[in-house]
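What follows draws every value from the coordinates through simple rules; no lab data is involved. These numbers were taken from a predicted model, which means no experiment stands behind them. Cβ atoms are built from the backbone, for glycine too; each structure is taken alone.
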Structure P
Amino acid sequence: MFAVCTLCADMDKKKLLQDVRQYRYAHEHEILKEFFDLLTIPNVSSDAENVRKNALFIRKMMEKRGINVRILETEGNPVIYGERMSSDSRQTLMFYIHYDGQPVDPSKWTDSSPFTPVLRPGKLRAGSSEPKPMPLPGAGEPIDEDWRIYARAASDDKAPISALLTALDALDRSGREVKNNLKFIFEGEEEAGSTHLLSCLKKHKDYLDADILFMCDGPVYFTGDPTLFFGVRGITSIQITVYGPNTSLHSGHFGNWAPNPANNLARLLASMKENSGRVTVKGFYDTVVPLSELEKEAIHNIPKCEEDLKKLYGFSGTEGSGKTYQETLQLPSLNINGINSGWVGDQARTIIPHQAVASLDIRLVKGNDPDDMVQKVIAHVKNQGYHLCDGEPDQKTRMAFPLLARVEVRENGYRASRTSMDLPICRRVIDSFSGYFEKNPLLLPTLGGSLPIYMFSDTLNIPIIGLPIVNHDNNQHQPDENLRIGHLWQGMETFAAIIMMEDR
């Protein structure tokens, strides 16, 4: 009897997938047209006027699907809340997506503009402007799954909005009854640190009761298989300024004698990591919460991608002391984002610079506190002999201390989060999601990127699972951000499968 029930359930899943695909085949051009219209609205977090235009456009998209929508005002950008309730439901699913995007430098985009989406017949080749943009095909003309859409937020994070809402279209058109209550929360400040999200969640907590929250952000695994992630790393960031003379000096007259802050900063940064990549800051790994046996097993079952990644991004040596890519994501990291001192290239000049600056981010895992990790780095700087200034050093301070530095917290950041795969609702999600595709979903204990999951877990006390849909090579946060169209289509199917999950 059990085998018969399992077979029937599998057949139902295949039929659902077939229905979603048939809807998509018939409406590909409409789906892309709506998506392109959304992408043309600038959405940089700091551009409040245009971010609000995004919110109003998305509200109309939601209302078109029978979703009851409210704009939740904050002291910053608005949060969009929506719900579509079922009288027969005993289970509520909530979906989080952010609709704001990273800053843009239009001069760095290849033959296109960040907010004028273009279609290319494939991924841009490294160092090339090929393949060139092409017009969107007319109705009835075929659309290749390997074509790519280039625009800011094409992947991060407007693609899930399109895929989720069009999945609802497909389910409605198929005649299926959606028996789960659905709630939606779309944020407009994620790329600016979610400054006002926590207060918004607390203020409107009564709306946000749910059995599970899906965080719809980030890329699927490198194999392209459907992916679930159960945690994300947290983040905080700092800026270190090392001071030298009170003005830049002639390197001929003062080289070998005056202190060079660029040299000193390089030594300071090098002191923070071994050649293997292990961070040498005292206590950096002390508060890491170990993985469970189930989480370790999940990592073991993830296909190895290291050689493909090295080939894709053009390097042969790695950090991590032989750990796999996924194993390295389970530990906190200390990363140099950039270094600035003096001038280089055509502007290079023979000087000793007056200061050197480095921006760093600290990616956190479960158990790490952002303030504590920053203080550990600050203690390390002091242990290297530096006197720390609160601001620009005055003459008295310069004359009193040979090594001067300033450490500024640039982003207060947030903690990491990780939901246990052993929870009954998580097992139900995994079981419900399995059987739709050729391969069962890959289960990632932690995604490499950072999301404000802790705000939801602390405020709402509900399990949280990540549901990514976009391609891993999407140039997230960079010029030429892109989305492979096949991932948008698979995203529709992914959301349809989750929306229809059983409440048993």
Structure Q
Amino acid sequence: MFRKVIYVLSFLFISCMVKGQSRESYEEMRERLGREFSSFRESAEKDFEDFRNRINEEYASLLKKSWQEYNAIKGIPVPDRDKTVPPVVYPYDDKDEPVKDNLKPFDEIVPVVKPKPQPDPIVPIEETPAPVVDRYYTFDFFNTKMQVRIDDKHRFTLRNCSESEVARAWTVLSGSAYNNVINDCLRLRSQHKLCDWAYLLMLRDLSDSFFKGCTNESVLFAAYLYCQSGYKMRLACADSRLYLLYASNHLIYDKTFWTIDGERFYALDSSVKRLNICQAAFPNEKPLSLQISTEPLLSQNASAQRSLQSKRYQDVKAVVNTNENLIKFFDSYPTSMIDNDFGTRWAMYANTPLSQQARQELYPALKRAISGKSQIDAVNRLLNFVQTAFVYEYDDKVWGCDRAFFADETLYYPYCDCEDRSILFSLLVRDLLGLKVVLVYYPGHLATAVNFTESVTGDYLAINGNRYVICDPTFIGAPVGATMPNMDNASAKVILLE
């Protein structure tokens, strides 16, 4: 980023200086300014590298003395949905009856939580001049081949995990020999569109692979790469083992954490309860986000095809599959909430895009089925598709706990419940029709409401001056505008989506 700014400023400076000059003086001036800027750029880059070296030296010195014992705080369980609301079948005799207008109350609105930019290194990390032929190390990340510039000679050894030994190894890692691997990891993050959680797991997999297993060396290496990439982490030790703790503004359910300087830190791949933690901080470090704005680009491994069809609208059907590598990644995802509002949990799932693999087969078929239809007819078709093409089952029975699905998981797994259906339906309406959708949480149940731009009657919510009509993917056979019986609208939460 700094380098780009310098280039842009130099271009503007040169352009302004040469304006109005003759062609000959232009060429001479351009060459002179080019030489001057090259000298300035080299000096600026050296200043960046010197600053980074100084920061790492100071950090290494703090590693020798800033450790303190902490007890873990028990993780917070996934909030109970109060009661389990089973699916209800809409009365068959009423299926063609018009739904009357009825304004429904609600208790509160959960605002959209906008994703923040991913962290960057505090300064640009300079490439280290390489031999004629770079040595690349290949590792697997969810069956996707990744390559970074690192060689056998870069493996280091920790004699123990004492403060002085960890500091010594950090000093070794801070040398320019490891610059290229950091740049390669950041390039992979961008190239494969990895969210923060995926990036942390990628660094773990690289380190474990390079050091032949989860060792103290692999933990320290992953921690170094993670820290130099701009993320907030802390090193910890217990029973002669090192641990990487990552900070997150999300409250992760069912996972123990440590509070350090008022911020939550979680251990990667560990359930240890008591740790010696180094409190040393790095400048401008940023916590991990669990929001997924774009699909992680993993190698394709198509799942078995699945036939899905609406019961009422026989032409609303599709044969779909998804990427099993992506499903494995989603299985690793820790469910969480933001700002202590459990409604944000479902928003994170609903705002994660459907994979390209699934879109390629599902969306063309659904587009054909709703082509030329009014908004209400199109939404009714999509609604009945989600209501009747999937088999309902309780999470407790299938998973032993409450578990929300990303849309791809609903297409992949044989069973789903109300929250999974609402998440998928919300994506279908937004992607295929461009209409705004909100999630509506009742005690024990999750539904949706759609902001039509055409006149549509039925049960509706007035949200920020807009009319959102109830659409319930678990009210089997119900049309747009019908609320499932016995829903307590007075305590309903509206969850805004992107």
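Some notes on this structure:
- Answer label among P, Q for the case where FRET efficiency 1/(1 + (r/R0)^6) of positions 427 and 475 (r between Cβ atoms, R0 = 25 Å, to 0.05), calculated from the coordinates, equals 0.85: Q
- Given 139 for volume of the Cα convex hull per residue in Å³, for residues 315-394 alone, calculated: source structure among P, Q: Q
- Computing FRET efficiency 1/(1 + (r/R0)^6) of positions 187 and 443 (r between Cβ atoms, R0 = 41 Å, to 0.05) across structures P, Q gives 0.95 for structure P.
- When relative contact order in percent (Cα under 8 Å, 6 or more apart) is computed for each of P, Q, the one that comes out at 25 is P.
- At a computed -0.22, -1.00 (log10 I(q)/I(0) by the Debye sum over Cα atoms at q = 0.05, 0.11 Å⁻¹), which of P, Q: P
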